[in-house]
Each structure stands twice: as structure tokens, then as C-alpha cells.
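Asks: In C-alpha cells below, several structures.
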Structure 1
Amino acid sequence: MAFPQARRSTTRWSLILRVIAGVVGAAAAIVLLLAIWMVVSSRFGWDDRDVHGYSLLFGTPIALFAGLVTAVSLPLAVPPAHRSRTRAVTLGVLAVTVVLLVIAVVTA
């Protein structure tokens with residue numbers, strides 16, 4: 001307990017890094033949702049919207065990459081006591097999303 005400023009600065013830096021991880025995770029989640037919307041609208045939408053299927057082909061890898069960034073960064077934004085549960089939830093959601101996106105591409 002000789003250096004209380006050192007402990008406080010570490011806490012301050014961890015809070016700053018958690019906020020940065022939260023911003024990155026939220027931005028990646030928005031990109032993920034937009035890419036999923038693009039893939040779903042290409043797969044189940046009208047034929048005149050995406051004639052050649054480029055939204056389906058390019059939206060799937062974008063969604064996979066954004067989902068991976070979301071699954072890695074969002075657990076870093078929560079307190080350390082809740083990171084394992086958050087990591088399990090985000091990786092589970094990512095696994096389901098990957099399976100559904102691959103099914104959408106294969107069955108197109």
C-alpha cells in the first residue's frame with residue numbers, strides 16, 4: 001500500500017482500454033448486423049435487388065470478419081469477473097451466425 005497512485009493509474013488505464021474495446025466491439029457489431037442484413041436481403045429478397053449475388057458473396061466474409069472482431073473485443077469491455085461468461089456467449093452467437101451464413105451461401 002505504499003504506492004496508491006500506481007494502483008489508481010493501473011485502474012484508470014484498464015478502464016480506458018475497456019472503453020476502447022467496447023467502442024471497437026460496438027462498431028464491429030454494427031458492421032456485422034449490416035452485413036447480415038445484406039446477405040439475408042440478397043438471399044431472400046426480390047430478384048431485381050441483387051441479380052448476380054455479389055451482396056451474398058461479399059457480405060458473408062465481411063460478416064464473418066466483423067463477427068470475429070466482435071467476439072474477441074466485447075469480452076474485453078466487461079469487468080474481468082464476467083469475461084468468461086461473455087466470451088462463451090459471444091463465441092456461441094458467432095458459431096450460430098457462421099453456420100447460418102454458410103447455409104445461406106450454399107443453398108443459394
Structure 2
Amino acid sequence: MSDVINKATPRINSTLLSKYRNEVVRLIGRVKESSKNSAVLEASDKGQIRILLSPETILQANKIVEIIGRVRDDHSLQELNTTNFGEEFDLDLYENAVQVAQKYSKLFF
């Protein structure tokens with residue numbers, strides 16, 4: 001699994017999910033809801049994405065996290081790894097970075 005986590009992967013928002021079906025991606029967002037097996041994140045473009053969590057993952061509401069995961073056919077994300085970014089993270093600036101990375105994808109991945 002560490003090969004997947006350390007590999008350069010596309011940074012996405014909610015509108016880009018369908019473009020990366022069955023691929024590993026990185027998504028940063030704010031935790032809106034969390035239960036034992038799943039969570040809902042609000043992505044940088046304000047869209048909501050359902051995350052299927054690994055059994056050991058615990059997410060707190062309103063925290064900002066980066067999820068590395070595989071995009072499923074139903075446009076949810078199967079979590080492979082999570083990094084907590086706390087509460088102070090500029091999601092608007094990150095959205096700009098996502099747009100630039102998509103426009104110049106050969107430079108980023």
C-alpha cells in the first residue's frame with residue numbers, strides 16, 4: 001500500500017470524480033459527517049463526497065483532512081490513507097491549486 005500512497009496522484013475536487021473512476025486520487029476537504037464506516041467531506045469546490053473509511057480511521061467533524069483513495073463507480077472514495085490538516089487550511093486556495101494541476105497535469109503527475 002505504501003507504493004500507492006507515495007506515488008504521484010491527481011489532486012481532485014468533487015466535480016472531477018467521474019474523470020478518475022477506479023484510480024487513486026488525493027482529495028482535501030472538511031469533514032461534515034462521520035460514522036464508523038463512512039464520512040461525508042465537503043471538497044474545495046463545495047461539493048460533498050462520501051468516503052468509505054478503513055476500520056481504524058476516526059474522523060472528527062469540521063476538521064480538514066486529505067484522503068488518498070480509490071474512486072469507486074458510485075463516485076464515492078475508498079480511503080487508503082488519511083492525513084489530518086486540522087481546522088486552519090485555506091480550501092479556496094487549494095481549489096485554485098487543483099485547477100492549476102488539472103490544467104498543467106503533465107507537470108504534476
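Throughout, read-outs are computed from the coordinates displayed, never taken from laboratory work. Computed from a predicted structure; not experimentally measured. Cβ atoms are built from the backbone, for glycine too; each structure is taken alone.
Asks: State the single structure among 1, 2 that was used to calculate Kirkwood radius over Cα pairs in Å, for residues 48-95 alone, giving 11.7.
Replies: Numbers: 1: 12.2; 2: 11.7.
So the calculation was done on 2.
Asks: The value 32 for relative contact order in percent (Cα under 8 Å, 6 or more apart) was derived from one model only; which of 1, 2 is it? Intermediate values should be presented prior to the final figure.
Replies: Working: 1: 32; 2: 27.
Source structure for this number: 1.
Asks: If distance in nm of label points 7 Å out along Cα→Cβ at positions 40 and 56 comes out at 2.9 when worked out from the coordinates, which of 1, 2 was used?
Replies: Answer for the origin of the read-out: 2.
Asks: Looking at structures 1, 2, which one was helix-only ellipticity at 222 nm (-39500 (n - 2.57) for each DSSP H run of 4 or more, over all residues; to 500) calculated from, given that it came out as -29500?
Replies: Clearly, the read-out refers to 1.
Asks: Let me ask something additional. Which structure, out of 1, 2, was log10 I(q)/I(0) by the Debye sum over Cα atoms at q = 0.13, 0.30 Å⁻¹, for residues 24-71 alone derived from, given a value of -0.23, -1.29? Don't skip to the answer; put the middle values down first.
Replies: Details: 1: -0.28, -0.97; 2: -0.23, -1.29.
Checking each candidate, the match is 2.
Asks: Compute Rg/Rh (Cα atoms, Kirkwood Rh) for each of 1, 2 and report the one that scores greatest. Write down the numbers at each step before the final one.
Replies: Details: 1: 1.20; 2: 0.93.
If we compare Rg/Rh (Cα atoms, Kirkwood Rh) over 1, 2, the biggest value is for 1.
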